[in-house]
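Every number in this text was worked out from the coordinates using simple rules, so none of it is lab data. Remember, predicted model here, so these are calculated numbers, not experimental data. Cβ atoms are built from the backbone, for glycine too; each structure is taken alone.
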Structure P
Amino acid sequence: MPTVIATVSSDEKEALARAAGAHHVLQYPSAALADGIREIAPDGIEHIVEVAIADNAALDVEVVANHGSIAYYADNGGDAFTAAVRASFAKNVRWQGLLLYTVGETALRAAAEDVSAAVADAALPVGEAAGLPLTWFSLAETAAAHDAVAEGATGKVLIRVADEG
């Protein structure tokens, strides 16, 4: 089983990361964040999942393992990032962007079915106790749901499109 190291911005998010199963949780901003990561993973991180690539590319290159990968699927407000060329290629780093809208209908359908089955089987718990708070809105409240996301809601913001029945 892989070791999961999470970086978070608050005590609240630290509690959620631990509830979700992170083995180690480090808070940022911290001048010693790279040192803390290297203490846990002295050979580097094999796979980094990044949501703030513009802010964290330098840190990622610093702590990624040789032949490691850095996958990013969000930009946290940045529209470009810069990475150290020599440090990246010296470690044979693979940068992988991911946008769900472009992976293809077959892959999206398979992923939705797999995630739905995992949730139904309780293999992928959700809710605050599992580290993934859910905030629900009705279809009529779609604008409020958008505002909640824009304001940085923690967890998942969901819109109920039909009554349960």
Structure Q
Amino acid sequence: MVSSMLAKVDKVLARFEDGSMIFFMGLAITLTFTQVVMRYVFDAPLYWAEEVVLYSIIIMSFIGISIGIRMGSHISVNLLDAVVPERHIRILRGGVMILGIAFALALIYFGGQLFLNTLNRGQLSPALRIPVAAIYGIIPLAGLLSLFRYIHALVQLIQHEEQQEAPEENLRAM
């Protein structure tokens, strides 16, 4: 039951992440192209375009953390999989996921502190004059997305382990 609920949330978050990535990548590409044309063809650069492209890249980077976890391409040391005995690989992967959860919690906490401190100061971006806290808000959001991804992966690891142990118990009962 928990697994099916996690799977439904996973689908919704995957659509959000993929859609956000497409939007911000398209925005960055379009604005970069437009900026080049405006600057070199019309000699009238858009003063705010570079800031929007920078913020788009920052947002894509933080959302990319969660996408990387979802796709299983987060940081790992494949050498350990080759060296560690097969029976200990699950423990190793579980440990990695627990470290990932700790990292996600740190992103949530420290990113949230940065967001709130910047919000209280009222700092505005140079060109767009939007609150810088709006950009820093992506840090705790990335932490929440990553936390969900690591918890989901840990639940799947535990359920996969239980499914593998169940047939062995059935054979012993015979």
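For which of the structures P, Q does the calculation of distance in nm of label points 7 Å out along Cα→Cβ at positions 48 and 120 return 3.8?
Going label by label, the one that fits is P.
Which structure, out of P, Q, was Rg/Rh (Cα atoms, Kirkwood Rh) derived from, given a value of 1.13?
Q
With relative contact order in percent (Cα under 8 Å, 6 or more apart) computed per structure, which member of P, Q shows the largest figure?
Largest calculated value belongs to Q.
For distance in nm of label points 7 Å out along Cα→Cβ at positions 88 and 128, find whichever of P, Q sits highest and give me its label.
When distance in nm of label points 7 Å out along Cα→Cβ at positions 88 and 128 is computed for each of P, Q, structure Q gives the biggest number.
Given a value of 0.7 for distance in nm of label points 7 Å out along Cα→Cβ at positions 80 and 96, point me to the structure among P, Q it was derived from.
Going label by label, the one that fits is Q.
Starting from the value 3.9: which structure in P, Q was distance in nm of label points 7 Å out along Cα→Cβ at positions 24 and 136 calculated from?
The read-out was computed on structure P.
Out of P, Q, which structure matches -10500 when helix-only ellipticity at 222 nm (-39500 (n - 2.57) for each DSSP H run of 4 or more, over all residues; to 500) is calculated?
This value belongs to structure P.
Of the structures labelled P, Q, which one yields 14.3, 50 when Rg and Dmax of the Cα atoms in Å, for residues 8-63 alone is computed from its coordinates?
The structure behind it is Q.
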